[in-house]
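These notes open a run of structures that come right after.
Values quoted throughout were computed directly from the atomic coordinates according to the rules given, and no laboratory measurement underlies them. The structure displayed is predicted, hence computed values, not measured ones. Cβ atoms are built from the backbone, for glycine too; each structure is taken alone.
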Structure I
Amino acid sequence: MSISETVPWYEKSFGEDYLLVYRHRNQQEADQVVQQVLEWLKLPSGSQVLDLCCGAGRHALALANAGYRVTGVDLSSVLLRRARELDSEKRVRWVEADMRALPADDHFIENFDAVVNLFTSFGYFGADREQLDVLRQIRRALKPGGRFVMDVLNAGYIQDHLVPFSRREESGVIISERRQIHSGFVTKRIMIEDGDKEPRSYTERVKLYALKAMGSMLIDAGLVIDEVYGSYDGDAYHERYSPRMLIVGHRV
């Protein structure tokens, strides 16, 4: 087995090419998402919010713009560097950390009024116990009664609407994506062709969970579901027809 095969996919995929592949996810879209999230959370201005798996900071910056004290956590040094570049006024606290093991300091212990985990940032790991570790970190970070929003892939919808192959051009670069579901995971294999350069490939792999399974894990972690929505428009959730599974809840 080569060294590259032993490195988890999420340690390889969230680099400069990730910014290219998801270039269409812009700040305007993030602002709209955050506006809806805040309507669900009903937080007073100045509340402490943790954006867990913040990536390049689109949602964290939108939260800061809305008047909240924001901490953004991500494992990718490349994406955090981009976030810091965008945060010219240094309004957000950016922290490089694994979502399964947040820093053991007071800032991450019962300090946040809310935690948001957006844009399919849950289900990255091979074992359910690792996903549970993430949920326990969310509970640990929240104040008693603190609120959370999680944006999770809706398993039933993905199974019915998976697009096996797509190909597009972005800034003169050809991006091909092949998708499949195997052993409860949806896998996307991304190929980037950039002129005469050697093609580059990446994998994304996310565990699919039904709402019942998510509810059980959340209870085990000390978290409770209050509402579930099927889209950022606030549509009612349906296990087969909803594009997303947006879970709003609180810490016990």
Structure II
Amino acid sequence: MKLSGNAILITGGGSGIGAALAQRFHDLGNTIIVAGRRQDALDRTCEGRANMHALRLDIESAAAIDQFAKDIVARFPALNIVINNAGIMRSERLETRRDLADAEATITTNLLGPIRMTNALIDHLVARPDAAIVNVSSGLAFVPLYTSPTYNATKAAIHSYSLSLREALKGEVEVIELAPPAVQTGLTPGQETRAGYQPLGEFIDEVMALFAQQPTPAEIIVTRARFQRFAEAEGRFDATIATLSDMARKARGD
């Protein structure tokens, strides 16, 4: 993936990994468009930075995504990279009947959101030089955490979707998967300072170094994420899921 001279859309760009990626790619000389629900958060990402643009987007709405795609192509015809980063993570209990609102919102945001955004922009992207799609999955796509089952499932689906998309777009649009480990962000309450999670700056440093490799890896897997990404291939899956489950039980008091 070309690192400079791009026009890049980043969903979920108002905080955490999305905001950090936006600022790092902006530092490299790219035009950046950050999209998300909260205008104030998006404005903070762009504050003091020329050629960064904040646009509101309801990622849960199919109609809003279609209109957003039309508007952004008209306003930024040079758009050639989309980073599907927007996501939510909710704790769930599977052992009793429950309201499925959190599960449904997670599927809509984490899975349908990237699929809809990619579909809305694909005709534009295939016509652009140096086009790329970056889908943000998770280490939990490969070894799940039992307290966030729907989140894990959506990220596993994004991994599979990215594999299919890469084959379908071979030679036309580069498809890259970014699978973070547990990172200190605001994804869940208290996560920004949670001990044992990778500091955001350290994570982004590793990510940008991997993006700088030529050719760009099809999967951006930082060192801490290898624990989950390669657990099955290395014969560690059962031990790894047991380790994660023990940690979750202690944290939740199960």
Structure III
Amino acid sequence: MNDEPAVTKKRIGATETSFAIAELLRDQGGATITTLAEEVGRSKSTVHNHLQTLRESGYVVKDEGTYYLGLGFLDLGNAARQRWNLYEIAKPEMDELVSAVGERAQLMVEEQGRGVYIYQTKAEGGVQTDSHIGATVDLHATAVGKAYLAHLPADELVDLRERLDLDERTGRTLTDWDELERELETIRERGYAFNDEERLIGMRAVGAPVLGDDDEILAAVSVSGPTTRMADEWYREEVPEIVTQAARIIGIRATYS
């Protein structure tokens, strides 16, 4: 698990504003200066200055009065993902996993107490939700996240318990640490985790840890789909076997590549 970032004594307001603008453009798929100014609580002139700087750097584009994220962020995102060489190692196995299950699969790593999807792929009939490559997710509310948490060293799990809130995503989300830790123990014993509508109503998932040398947790993988298809023996027995096998192969390739 990555260390918590050091706390700085001074935050740079201009930098925060630029990133707030970029995140709004991402979330809204484009926005006008007026909308951005209202959302970030800055004047239109201030927002305009930030946008101009981002445009000149290739990170924002303008089309008929609406601003969008530029492809400069694509280059940065790809560079960030390359830091995790696991992505290239896991990609072929993830694609095979989707072919076997016929749903959507994701590869997750942890950074600063959040799960980050560094690869995602889905079958033609797989259901796309709000998750995507680069999306961050709560570790406690996902199968992939719980599979990861269950295989953390005890001291790192204690550290997370002190730092993280177990926010409720649905009525099924585990929001009590003692209850969560009991489930994590079960996950450690059987080797995989379930997400039964704990993040999104109508969606289920099965996750498994990607382990390296000495059972070091490297990442986790999961397959997710609608409750109408992820059900009964297929969901409870067959998919877990397929997912754990894929995670095991990725771990072996990561260890010996």
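Some points to look at:
- Ranking I, II, III by mean count of other Cβ atoms within 10 Å over residues 151-158, the structure that comes out highest: II
- If Cα extents along the principal axes in Å, for residues 47-86 alone is computed and equals 40, 17, 13, the structure in I, II, III: III
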